[in-house]
Structure formats: C-alpha cells, structure tokens
Structure P
Amino acid sequence: MSIQPAAQTAASVVVLDYGLGNLRSATRGLERAGATVEITEEPDALASADGIVLPGVGAFREGVENAAPYREAIRDAAAAGTPVLGICLGMQMLLTTSEEAAHAGEGDAEGLSLIPGRNVRFAGDLKVPHMGWNGLSVEREHPLVAGVDAAASETPRADEIARGGSVDGEYAYFVHSYYAVPDDERATVATTGYGTRFPSVIADDSGTVFGTQFHPEKSGETGLRILRNFVDLCAE
C-alpha cells in the first residue's frame, strides 16, 4: 500500500547542520512526512522547535566535536520534552562513547549520553561497512515504529492513515560499521541481523529521544512511515 505525502503540515522540525549530515535528503523525507523543516546552524533555534533531527554521516569523534556547540541546547530541548531523532551517526551520537575513536587511535570521545551506552564495531570477518537493505524486527511497542492499522480502508487518504500494527519485518537501508549497545536493554525498540543482532531503533525512557541506525529518508515507505510517526509525536 502506498503512503502518500501528508496533506498538511503537522509540526515544525529543525534539522541541525553541524557539517556531517545528509541535510537535503533528510529534509525532503521530513517534508513528505508533513513537517515544516528548517535547516539551522544556530543553537538558539532548537528551543522553539517542535522537534529536532540530528542527521549524520561520518566518524563519531568528528561528529561529537562538530556538535559540541549544540550539546547543551540539544540536552535542554530533550529535557523540556522536545522530541529528538538521531539518524545513523546521529543515533550513535545519542550514546555515551564509541569504539570508533579508539579504533582510529584517537582516544576517547564523549557523545551526548541522552541514551547511556556505547557503540561497538562489527566483529570477525563481516564486511564493513554494513551496507544495504535489511529487515527490522520490532522488540517492543513504540509509536515510532507503529504501522498502518489493518482496519483502515484499503486505499486510505493520507489524512486517514492511523497508527496501528508495526513496521516489524519491513526493510530499511543501512550504511554503518559500528552499532549501538545501550546500557539498558529496554532502550532497544527494534533490532536487525548482520552477523549479530544489533539495535536498529532505540529510544529513551522518557519517550523524547529516539534513534534509527538506518536512513529512514532512504528507506522508501517504511522510512516515510517512521518519519511520519516522528512528526506526529512532534505535533502532540
């Protein structure tokens, strides 16, 4: 079933430009999901947003160093209840540490620690980066991974689509060499298999901070569904 772009704007979302994000692709995905999107380099813009997206492509240390001027603004917004979504490297930056900096001989690098945990490298003979389409296994109910209600009409309008079901078993697009290991197992919302099972969607206890290891903006209708769920949470 095809999900059409939202008919009207649901929320105002800020995409943070800290030098390592796929900004245009993320913006287009959020706009299709019904958001008004502002790309910003200004920490002050986060306080007035309905939601914040932290995209990311690249290395953990460079990411957290580039995002350092926004660290307190992101944490303050999350504490105030503003939904924060980290994508790929942005998700890894939500955690506390990463093996990536140590692997590169750069020592420790501190993440945002909004979801306590660490990022580890795929082990053994696995080809890295892990790149391509892989399935999502939903481990617990969460509005971010809600699907289309089976009771909806066979050809619903965009404004009729309701939450229900889940994206369990659907496929998403990944590009990464490291994966998250949250301290609290409850932070794992969905997992994906690549040599091992790793968290592909995470969320904090407050229901304010979320992350996807995959790129929802490149994941077709599954990604659009997740982005729309995020925009819905921003609009609440």
Structure Q
Amino acid sequence: MRKLLLALLFATLPCHGADWQVYTHSLGNQASMQGSTLRGHPHGGKRAFYVELVHELLNELQQPADILEVPLARGLKLVQSRSHVVLFNLSRTDEREHLMYWVGPTLQETDYLYELKARPTGIHVIEDAATLPVCVLNGSSHDSLLLAHSFTHIQRANSYAGCFRMLAAGRVQLVASADSDLQRKLAEAEVPAANIVPSAVSLGQDRGYIALSLDTPVAEVKRWRQALAQLTRDGRYQRLQAQFAH
C-alpha cells in the first residue's frame, strides 16, 4: 500500500525545470544560441516568436530550461520516446493526436503547394500533383499528407529554404509550405519572392501546437495550458508576437 501511495504521489507532482528537455526545429536564421539556449531574433519571424513564447511559458511555470534545435524527424522521435520532452511548433494531425499531449494552438496558417510563376503546373486538385516531384520538410505533416495521397516523387529537406532552392533549380515542381512567413523562407533561400506563387491547391489550414511527452502528468499539462491562456489574457502573447513575428 505504501508503494502504491508513493507512486500516486509522484505521478501527480509537477515536472521540475531540470527535467524538461525542450526542442524546436526548422529555425533557419530566426534564432541563435545565446549561452546554452536559443533566443529568437527581434522581428525574425514566426519561429523567433515561438522560441520566445516558450521561454515566456517556462518563466510563467517557474521551470527554466534550455531550448535546443533538432531536425523535425528527430524531435518527433524524442517527444514520443522520452519523458519530460517539449517539442514545438508542431501540427496537430489525426495521426499524431494520441501520441502526445497538446498545448495551444499558438498560431494558425494556410498550407499550399507552391510553384514557380514561370513554370505553372496547371494543377487544380491535390490528385493532379500526385506524380509531380514535390519537396516537403522531412517528417512534417505535409510529408504524411502527401504520402497518404499516394505521391510518388517526394523529395525531403531539413529546411523550407532547402525546398525552395530545389524548386528554383528545377529539381522539383512544387513545395508544400504554409503561407505564413513565406517571405522569410524565400529570403533565406535567396529566391526572389516574385518568382514563387501558390498553386490552385490548398492543403488546408494548419494550427501549430506545443507538444508534451505522453507520460506528462495531467495536472502538469493543465498548468501549461493555463499558462498559455494567461499570456494571452495579460497581453504578453501579443507583445511577443509584435516584437518577434513581424
């Protein structure tokens, strides 16, 4: 009985700051290491905003932790295989729904298949693109979506800039990407924004979330959600968005 009571007690205790491993992905040039953690660049873009938002959440929770960048595919493995892992920003799909806990949404955007303005593909529905070469961020929700639609020529890159470079070089005909922060992705890829346009195919709307390991105590998940709500209520969310996302 004593062992059972102790197990129940530890299951409900909040995670300590030292326990958290906090990861993000696909930052491009929007953040950089300062000491042992990443910090977003002012007006760097939405990913700079995500980094600073999570720092503010950790501060609100009184749980300081370093934020590190990993490839998305590795981040997904970590949050599913280890305890006390945080991964952001992540699309909440049906496939992932029961693999982790979700805090958010943090931002909403619309996804498209992008093409070169000078080389329109003529696609109108997603099935039209199934045999065309398309680049996706490795491990992303776009990757899973296009696989589910039986795409046969998927190229994977570890950054959106890499995908747009491939598009500009003619190695692929399409890139799957959200509309938000497109200008910065193209600038990082050194591809003129005027050369890239959305095709007629939208891949739907995507809402980003912060993911927590599935063995996180329910009370701790609730604290994260309440902390995000508090940042919105008191205006810190809006100030961070204005300072870093735009």
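Observations
- With distance in nm of label points 7 Å out along Cα→Cβ at positions 94 and 222 derived as 1.8, matching label from P, Q: P
- Distance in nm of label points 7 Å out along Cα→Cβ at positions 110 and 134 - highest-scoring structure of P, Q: P
- Origin of the value 13.0, where mean count of other Cβ atoms within 10 Å over residues 126-133 was derived from one of P, Q: P
- When helix-only ellipticity at 222 nm (-39500 (n - 2.57) for each DSSP H run of 4 or more, over all residues; to 500) is computed across structures P, Q, the figure -10000 traces back to Q.
- log10 I(q)/I(0) by the Debye sum over Cα atoms at q = 0.08, 0.09, 0.13, 0.16 Å⁻¹ from the coordinates reads -0.33, -0.42, -0.82, -1.15; which among P, Q: Q
- Comparing relative contact order in percent (Cα under 8 Å, 6 or more apart) across structures P, Q, the highest figure is found for Q.
Taken together, the values in this text are just the output of simple stated rules run on the coordinates, not laboratory data. Just so it is clear, the structure is predicted and the values come from calculations on it, not from any experiment. Cβ atoms are built from the backbone, for glycine too; each structure is taken alone.
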